[in-house]
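Student: These notes open a run of structures that come right after.
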Structure 1
Amino acid sequence: MKFNELKAGMVFKHPPVVVGEEEMLAFARAYDPQWFHVDKEAARKGRWGGLISSGWLTCGVAMRMAVAAVLHDSESFASPGVERLRWILPVRPGDALRLEATIDSVRVSSSRDDLGIMRWTWRLFNQRDEHVFEVEATSLFDLGGGEPQGA
């Protein structure tokens, strides 16, 4: 979607994406090698009763869905950061995560009329409709008609 089409209160959804065990293990081995993410036997005996996804993989899955649902054909070029990142419940192998993203605010920068700013909240739910993840994100949009990066 284009920036001028985005309005506060809009809700975007992405259908479920299954997080597979091999994907979880590969990500965790490379980027978050804590025992409850990489060692099936130790994880089975631990607090969570089995493997759980790295929260950073969960963030990546959410990002992929946000791009597919909203950002893929927009003027979005960056984000200055996120707030209130919450891993509410563990994501387990085979969980099917779906996105619900709500636009909280949309505005043009007060100091640069070629910069659009959108704040939105992403929520992921598993196949049991349990709320597993939430983040408040800010996306920046180039309203000056510049060429997209990588074009």
Structure 2
Amino acid sequence: MLNEYIRHVKELHQAEENCNLAIVNEYRPLMKYDLTSKQEMLLKLVRKYNVLTVSELAKHMKVTSSAVSQIMSKLEKDHYIKRSINPANRREIIVSLAQKGKEYFAERDHIEIKIIQKYYSKLSLEEIITLKNITIKLEKLMSGN
């Protein structure tokens, strides 16, 4: 029985990888941003929570505050994020998206809509909902919730 799980999960992973590669090959030229995965993760967290402290970012990313500061330095220099003093606690630095960070997500959102229109719209709404529900269930299993 375990062998069947292994075979099917490997096939699933290969199909996911092929889909991701196809999307990257097709849409990467539209993305003029050259970010590392850690930089992208930090930006996504800032977007999700709007404003975060350095220690909150470190906790979410499971790295040290000094590692977050190193990642933030380049992002701030390139105008993706901005740092400011927390008015509620002047010892804390809060991080928010700067103009280039907002432009980055606007472009990503635009590309995501194109992908949905070109590929996902070929699936039925029922299939999309099933795929979403299975993915969310797997996410919960992996996060321990």
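Bear in mind these aren't lab numbers, they're just calculated from the coordinates by the rules spelled out. Not measured: the values here are computed from a predicted model. Cβ atoms are built from the backbone, for glycine too; each structure is taken alone.
Student: On distance in nm of label points 7 Å out along Cα→Cβ at positions 68 and 116, which of the structures labelled 1, 2 is highest?
Tutor: Numbers: 1: 2.3; 2: 3.0.
If we compare distance in nm of label points 7 Å out along Cα→Cβ at positions 68 and 116 over 1, 2, the biggest value is for 2.
Student: Can you rank 1, 2 by relative contact order in percent (Cα under 8 Å, 6 or more apart) and just name the one with the largest value?
Tutor: Working: 1: 29; 2: 18.
If we compare relative contact order in percent (Cα under 8 Å, 6 or more apart) over 1, 2, the biggest value is for 1.
Student: Moving on. Looking just at FRET efficiency 1/(1 + (r/R0)^6) of positions 92 and 124 (r between Cβ atoms, R0 = 41 Å, to 0.05), which of the labels 1, 2 belongs to the structure with the highest value?
Tutor: Going through 1, 2 one by one, FRET efficiency 1/(1 + (r/R0)^6) of positions 92 and 124 (r between Cβ atoms, R0 = 41 Å, to 0.05) peaks for structure 1.
Student: Rg and Dmax of the Cα atoms in Å computed as 18.7, 58: which structure among 1, 2?
Tutor: 2
Student: Given -23000 as the derived value for helix-only ellipticity at 222 nm (-39500 (n - 2.57) for each DSSP H run of 4 or more, over all residues; to 500), which of the supplied structures 1, 2 does it correspond to?
Tutor: 2
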